[in-house]
Structure formats: structure tokens, C-alpha cells
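Heads up, there are several structures right after this.
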Structure 1
Amino acid sequence: MKHVKNKFLSKVQISTQLVEVLNNIEPTTSHSTVDMDEFTAYGMTDADELITMFTLKDGRNIYRIPEPDFVICLFEAGRQNVIKIPQLRKKLLSELENTHSTVLNTNNFFATCSLGSQSLMNAMEAFINRIIPEDYKYESTTTKATIIQNKQQIERNISFEVKIKQIVPDAIGKNFHIEFPDLYTSIFDLKNVRDDMTHLKSFRKSKAPLSYESVFNKAFKMDYLKALNAVKSYINFYSENLIEPCPCDKDF
């Protein structure tokens, strides 16, 4: 999969007439009496798109930064690691006779799997939180009470499983896990590997030496390229062409 096209988090195409008006506005140099935290900064691209910008504060300095779509950023970080894994797997198996190379290759393989799966799942979780409507309420009933949670509470309190299988289909009216069950399973395979590598457990039933053998074997067998395609398919299912190849001639 080729590297993906970077995009701004929020943009609006504006008319030539509005561009002329904006270009003729005199800049304001003094903000001493204005609380700028109450305002959203906007910028304009060469393609006459109005984009949102966020504030970066570095000590006494304040910068306005064009806000990229970090879902795409995280997906691309995952892609860059995941596409290396098949070759790293082959390299590990081909150099087992050399102890030094084996240790280096094992570490490199595990780290790359961890970074790739972590970034892809971060992209998934960020995207799911984003597409839940602002006015959506999630109602759950226990033996003691009925609990109603708003978007902010859903983001903080509700599990990934409930969000992806119940809340998003109910809120959006489209059901990925029914239409693409195989890809849905691949996303959860990725999540399970990510969870195991992120939260390495040290519990042992016997007095055997500590080992992460089972985690490494699970990571080694995982089909990361299939999971990469599954994450891309999920995102584009709910936001058409959000993840798309960059039109440039370069790749990395």
C-alpha cells in the first residue's frame, strides 16, 4: 500500500471573491485586551481553502499551526511499520544461526509489530470517537438503574468493543461488522495483539523463568497487511476516501 495523502482536519473551499476580501483585511497586531483562547484561528491554503489552526505555546511564544488530520497521521505511522513486517519476519528466520543477529532481529521485529499495531489501533479509536455525533446518547440498563451517557462520557467510559459494534452502527446507521465480518475479525485480531504487546504480563503458573514466548508467537503469526487493509476499509466505510493514496510520485 502506497503512503497516504495528508489532509487538514477541517477545510472549506471558498470563493475567489471571499479570498479577495480576506486578503484585503488589515492584520491586527495588539491582542492585549482580547482572550484569544475563546477564538478559533483560521488559515488559507494556496488552493483557496479555509483551514482551522491550533495554538502552540512555547514559553512566551505563541504559534498558529495548521491542524492536520491525526487519524490519517496515525494510520500512516502504522502503515510505515506494518509494510516492513513481512521482510523482518523472513530476515529473522534466515539468520537464526547467528546469536547476535537473532537478538537484533527479534528486537526489531517485536518493536516494529508493536509500533505498527499501536498506531493503527490509535487511528481506529480516534476515528470512532470522532464520528459519534455530538448529540448522541448511549443508554444502558443494569439490574439497579438505567444509565444515559453523552458523547464525552462515551469516549471516556465505554469500551472499544461496545463503541464499534453497538454505538457507531446505531449512531451512523451503517454496520461494518455485518457487511464485512472477515475484516471486522481482523481488526479485533490486531487489537488483541496490540493489547498483549502493550500490557506485557509477567504472571507464571509455575517456577519457570519469565518468558514472553506466547506474546511473541502471537505477534509473529499475525497477518498485519490484512489488518492494515481492514482498518483502512473501516475508516473509509464511514468516511469515504478519508484514507487514500498520495498522488505524488514518491513512496517510502
Structure 2
Amino acid sequence: MRMEVGIFAGESLMLNEVIIGIEGQMPEVSINVYADEEKVPVLQSEVPSAQIDELNKFGDEDVLLVLPGGDSLAGNAGDFDGSVIDAAGYYSEDADICKVLNPVEYILNSVCDDIDEIKGVCSLPAAIFGKDGVDDLINQTRHLLAFSDYNSKVIDFNLGFNVATEGTPLFDKYLTNIKDEVRKNFIFRLLPVSTGLILDICGNTEDVAGEDLYGKTGNLTDIIANEGLVFRKENNGMVTVYGDYLHIFTKQILDELKKL
């Protein structure tokens, strides 16, 4: 059965990843992308494979997918009567909406049913700030090596060759998207990497099956290329989880679409 999906998007990094995933695994799905008027030209140039339209053309689709950055459009969806997949947290109070978890919460739920029984460190990538964040990381690093200045788009501190911690305003704003029960047990750091994330978890992790792929490949780039999660169990009972921020979002979205 042919399905038509309308996507509310605010930036191109996640949008491009989702479109590639849908076209690769669900070629029968038709995709329409919508954005604020001022963002349409930018998104069209950054994702040329998609047709980006303004919101007034939305309404005939079977499914609405709200991506991070596209939540500002969700309030204008009106009386849309199709299925809704929320990857932006806009419909957090609506039990009938298919919700895509933040990658941190998705990983922790796969480790333990009770988050109160685990604690640790979450190291996140520049991708949490979208394409502009990744662009800033790349350009900050390049300009540091060239001893030249760079005017950042969104990351208003130096992330190149650096690690940011909680207490950095921009990072703290992102962390408000993480549930309080997670934040109270975990320390959060922002790494100078594009999309890879690492979680070091202690506590009730006995049921986790370990696969030491990190020891086989030797670098995070090779691990995230596998598109899945990699669990490495340490001798002291700690579990380290490696994954790709974008792939975790995309996997959940594709799983929800396949259920419809």
C-alpha cells in the first residue's frame, strides 16, 4: 500500500538522513517536506533530492513526521487526522502520538528498565545542534589549525579540540530535552565529534550482552558506520555503549512507519 508522509523540518542534517533511510528501506513511500518560508531556500539547497514546500500546502498526507527543529510548525497542523510520529517532543502530553525517544533515553531504556538503577556519563556530538552545529565544529577546527577567526552559526564557544560540560548555556538549553530522572543520575559532556555518541553506564547492567566491536575496529568512526548500537561490557560491570546520534533517530522513525 502506498503511503504519503509529510515531514515538518527545521534543518537539513536529520532531514537528509531520514529521507535516505525512507527511500532505501521503504521506496513505496511518497515524501513531502514542509518548512518555514525563510528556511525553504536553505533546505532546498542542502537537500536537493527533496521538494521543500511552505506549510500552506500541507494536509493531504497519511502521516505527519515532526523532526527536531520542525516543532515550530507543529502548532499549525490544524485538524490533521492521520498518524503522527513525533521526533521533536512537541506532543509530549498526547498518549496517542507515536513518540521517537531522544537517543540518550533510547539507549538507557535498552540497558535497564529502571533508570534509577543506573548512572554514568553521556558524551554527545555536535549533531545535537543540527547541521549548523556540525558545520561549526568542522570550521572551528579548520580555523584553529589555520590560526584564523571564524564566526560560528550556533555553537558560541570553541568546541574544536575541546570538551564542553554542563554549565555551558547552549548545552544546558539542549539538556532541557532530557528527562529529569536521567539528568539527575548522569553527567553530560559535549565532544568534538560530528555524530557519534558514547555512554558509560554503571549499575544494574547484568542483562546486557556485550560485543567488543570497539576493540576490533579501534575507532568510533568504524563503529557508527555499522548504524547499530555497540555494547562493550567491562570487567568491573560497567557497560559502554557506542552509537550514531542520527542513526538512532532514523531507526526509530523507520520502525514506526513500518508499523502503519
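Derivation of every value follows stated rules applied to the coordinates shown; laboratory data play no part. Note that the structure is predicted; figures quoted are calculated from it, not measured. Cβ atoms are built from the backbone, for glycine too; each structure is taken alone.
Looking at structures 1, 2, which one was helix-only ellipticity at 222 nm (-39500 (n - 2.57) for each DSSP H run of 4 or more, over all residues; to 500) calculated from, given that it came out as -9000? Checking each candidate, the match is 2. Ranked by percent of Cα pairs over 17 Å apart, for residues 44-91 alone, structures 1, 2 are topped by 1, which has the highest value.
With mean count of other Cβ atoms within 10 Å over residues 124-131 derived from the coordinates and found to be 18.5, which of 1, 2 does the value describe? For mean count of other Cβ atoms within 10 Å over residues 124-131, the value 18.5 is produced by structure 1. Largest in relative contact order in percent (Cα under 8 Å, 6 or more apart) among the labelled structures 1, 2 is structure 1. Taking FRET efficiency 1/(1 + (r/R0)^6) of positions 100 and 164 (r between Cβ atoms, R0 = 25 Å, to 0.05) from the coordinates of each of 1, 2, which one would give 0.50? Label of the source structure: 2.
Computing distance in nm of label points 7 Å out along Cα→Cβ at positions 12 and 220 across structures 1, 2 gives 5.5 for structure 1.
For semi-axes √(5λ) of the Cα gyration tensor in Å, the calculated result is 39, 26, 20, so let me know which of 1, 2 that is. Attributed to the structure labelled 1.
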